[in-house]
1. Matching task: 1.03 is the computed value of Rg/Rh (Cα atoms, Kirkwood Rh), for residues 143-222 alone. Pick the structure from 1, 2.
2. Which of the displayed structures (1, 2) returns the greatest value of distance in nm of label points 7 Å out along Cα→Cβ at positions 463 and 495 on calculation?
3. Computing volume of the Cα convex hull per residue in Å³ for each of 1, 2, which one ends up highest?
4. The value -13000 for helix-only ellipticity at 222 nm (-39500 (n - 2.57) for each DSSP H run of 4 or more, over all residues; to 500) was derived from one model only; which of 1, 2 is it?
Structure 1
Amino acid sequence: MSEPLNLVEQVRIAVSLAEGQFREFKSALEGPPQSKIKRKVRDICVDISEALVGFANADGGEIIIGVEDDGSITGVNDFSEEEISRLKKSPVSHVHPDTPLQSVLARDIIIDGLKVIYFRISKSTKYVHLTSDGRCLRRNDLETIPVSAERLQFDRQEVFSREYDREFIDGASVADLDSDLLRLVADQVSKGISIDRCLQYLGLAEYDAGTGLRLRRAALLLFARNPDRWHPRSQVRILKVNGISIGAGSSYNVTADETINNNLIKLLDEAWDRIRPHLVETRFNEEAKFKTTYMYPEIACRESLVNAIAHRDYSDEGRGIEIYIYNDRIETKNPGGLLSSISVKDLEELRGVHQSRNSYVARCLREIGFMRELGEGMMRIFEIMKSNELSPPEIISDRNSFVLALHHRTMYNRDEILWIDQYSSLNLSLKEKALILMGRSGDLISPNGIISHLGIVDIENYRQIIHSLQQKGILESAITKHKAQKIASKSKVGVRDVKRFRVKPVSEIETKRNPRKTQDKIALSDLLPQSGELYVANIPLNTTDRDIIFAFRDIGQPDAVKIPLNGSVTKGFAFVEYEDRRLAEKALGEVITLGGRRLSVRWRKVQMPKQKAVE
């Protein structure tokens, strides 16, 4: 018999899973731990409206008022009924009237004697939603971030494909699903939860008092016992091609053609098992032995398959996913091009953007661990190919198809290979190779140029690379740090913007170096005191790097300044970094003004990367 999932259970499960792409917690209290007081109702209303607008513009989600970030329940018991009523009305009062939120569930419920307020909203396809003050927001992992309304506009022709997996299917029941597979998934979501309630929690079903449990199409795509009954192309076709293109007639060169049909959960594993043997190549080496080597990184290929299954256009029932394995590349071809809110350039520049055509399918794959955070898969494919020194993936998208090609060729051109090969005896890392290529022409390189080109986030990683290359005798400081500071001060730029490093050709590298002498040189130049990075708020919209540097002139010359932009204007804050932490600490206690404003200066909070499951 079907069992409805009540809101108390819904909240308990949500709290146990913590915050993420589909849920957010907000405390109703503020102040020191031992003397917390009620937050202002209007501030909480703003939080609620921002979260719901962000969820509606992304993939749907839930927000619970009265729960701390760590999942502990503190409740809203101190609030009057009138105040709670105001909070529950915030999805209307604090959302722009021209873009009303649809079907918001708002309830106050009791959990272990504490009252919390629960809101839930589905992904919207009717509006690009705005808050009452005209801001457009979207949920992105753990944050609700501002975006332009234009970026969220999508072609109305996409509505059908976006809504395909969310449709309720008459005549379908839990008996049509693979119960053994569902039991495994339910235990993974919450140990002991029933299959019916698991389907409801994942949004794959809703309970109706008159008709019982109603299944969405996504439930059948993911778990159908007989998938062909519900979708004619729930499949992956794998073609092995002898060459770099497919011939026709007597030149037809497809040597293997296999199609796998199943529900999406099983399809992912079964298709991967058939693809893996094609990733390796066995050759007769110089030692007269057969050696098997991987032509493509396994993780990148699996990510490509997961991406295809999660994001293909299932409303196109005449085609399935096709994977072509050529002699020089693997191409994964999906029915349906990129959504209008995403461009090929966005993916190639690793901006982390995402829009889920199949929001219920993608959510389920994410919740049970097949996918990482939404939008991260493509970035990971690029990073893995790069770490294996292979050329970047090639992306081709039109109205009908999306193709991702992984090539078996080095990321370097002929001249770059010749340059790098000169240093082959020095066992350079990937980032060290990238750095020495920057200095191939003999021009000087700035620290910020290195940091930007190598995509360095942690400054300690930069120090280690510089240290390693100086120890190997490849990198030298053509301009001393002291002289660089003078140049920076005169030019009103950060010290790290001054070009001062030089890559030495192999002919100049000393074959015998004194390790102690080299170490002393590094300690004097680049192994500096612990750095400090500051968050500077309340800056004018037209602020430049030079303005910041001038404002901090009495503290000391900043080593780096970064001002995030929203189009051509600032977002109202900047990051200022000193390699000498003592200067950063000094700035915290000073009154610093810019454009008639007093700047708010505090330490920048750095979040450590979370450990996530491999897809």
Structure 2
Amino acid sequence: MIFQLKEIQGFLQELIDTVSALINAELIIVDVNLIVLAGTKKYHHLIGERAIPYIYNALFNRKDIIVIENPMEHEICSDCKEREACSEFAGINTPLFVDGEVIGGLSIAALNPEQKRYLIEYKKNYIDFSRKMVDLIQSKIKSYTLTKELDFTTRMFNSIINNSNQGIVLIDNSNRIRVVNDYFCEMFNIHSDDVVGKPFKEVYRNEFIRNMVYQGKEFDTIEASVSVSEKNFRVVHSGRHIRIDENLNGFLLFLKDIKSVSYMLNSLMVNKEDITFDEIVGESAELHQVKKKALSVSNSNSTILIQGESGTGKELFARAIHNASTRKNNPFITINCGAIPENLIESELFGYEGGAFSGAKSQGKPGKFELASGGTLFLDEIGDMPLHLQVKLLRVIEEKAVTRLGGVEEIKIDVRIIAATNKDLEKMVGDKEFRDDLYYRLNVIPLKIPSLRERGKDDVKVLTRFFIEKYSRTLNKTIKSISDDGIALLEEYQWPGNVRELENAIEYGINVDTDGVITAEDLPRKFKNVYSESALISSIDELTIREINKALDYYGHTVEGKKEAAKALGIGIATLYRWINK
């Protein structure tokens, strides 16, 4: 920091006023710009004015004491226009330095013959006195600068900790709170004056954390419930012991509320694909209808049950619903209820407190419900959830709160539930394999995703083109198209694995293709087997027409004959007429 002599102007004036009574002379102090900053009685009226430059220019250039015993005859005064009228009879001028740079000057002046006699007679004493004055001023400058720098450092420190994205508490070696930052105050809705200086145990009520602080044990990411100002909070803690010397030490506690930690973790760990309904590919009326319904319920908080065969895109619909909702900027958490061992799914869903079971982390762990708070929790394969956990899941949905394994505190949550299954839950309810109360609670808004067979050949073509473009980019290959025999194979296939199976088939074809056009030979063997055997197999249409002709030949083509034929075939008369027209 650049120091200006004017910053201690008040001190300079007090100093020369005090010492002027001890010496028979006048004093004046100027800065490097020759502005008078302080002066005793005869010079007081010059404060703020510009001093005559000759003496001070020479002083600043020489950087050493200049003694003038006879101003009219001294070489420095030779060019001064006012030397004939000069009021000074003699003077001792001393430069002021900071870090080797001149910042001003101090002058002791004799304004009458008596003062001149004293000044010359006791010149050595006056020079020593002048130097001691300069030393005192420079000491004041150093003290002022240190204070200023300390103040600057303190303000910078406060600015840094107050702009931190976590709460910070400094606890001294007597276990009293010395510093808290703005985040801490906002987090607990308190004022710093309410806690600074108080014993830590009176402010922060959690025995485990207090003991860690008192023992000076460093730790990371311990989550715990705390009470501050009679209110309970879920907080993630980290702690660092600080030691200056044997007598000066303390503890820094870093705090983060669990919601912000959950959001941060999800922003790093959760797949944030921005899937929209426009990216769910297909042109069939069946698909358009379910997309329209899903979009219309996106902003509801009601639970959704998505049903459909494996590979139909149930998770894509769940993500599209989330991204079309007001929750889109909050987490989308997925848990596959069928892929997690039964003994772990409860802790995955609801979390656990430290030491809740063998192998549990000492700091505990939030469950998927907590992580998804504010957003959407996608419960995939809900039909595989064990019956004993279905009771807990129902309670969480209805009470909007979870209790961790090994815990007693209820943690409030705000989660939108979307469940999905490829099983017939209604039949499972009838067979006592799925709780009816949970089924009805999940099935508030049912969505049935059509299979690829139901969507028809047109969607097979559309999806085939989409996946060819996708995997051509991904695999860095140039694929122009698919041959007629290749698309014919895909259209004839029944797709038990639906869209996922089609996607895998196209990815395989692009990998093995060598000429830029996917042919029947480039597709997996199962498709070629179906095609080669098709000559031995009649299509459904062919079988239907053959059996209708047999029935009509037997019962006749009269109205009554057609009624009997329809009855024998197990179809309605209107259906029979449609086939006859076909």
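1. 2
2. The maximum falls on structure 1.
3. 2
4. 2
Every number in this text was worked out from the coordinates using simple rules, so none of it is lab data. From a predicted model like this one, the values you see are computed outputs, not experimental measurements. Cβ atoms are built from the backbone, for glycine too; each structure is taken alone.
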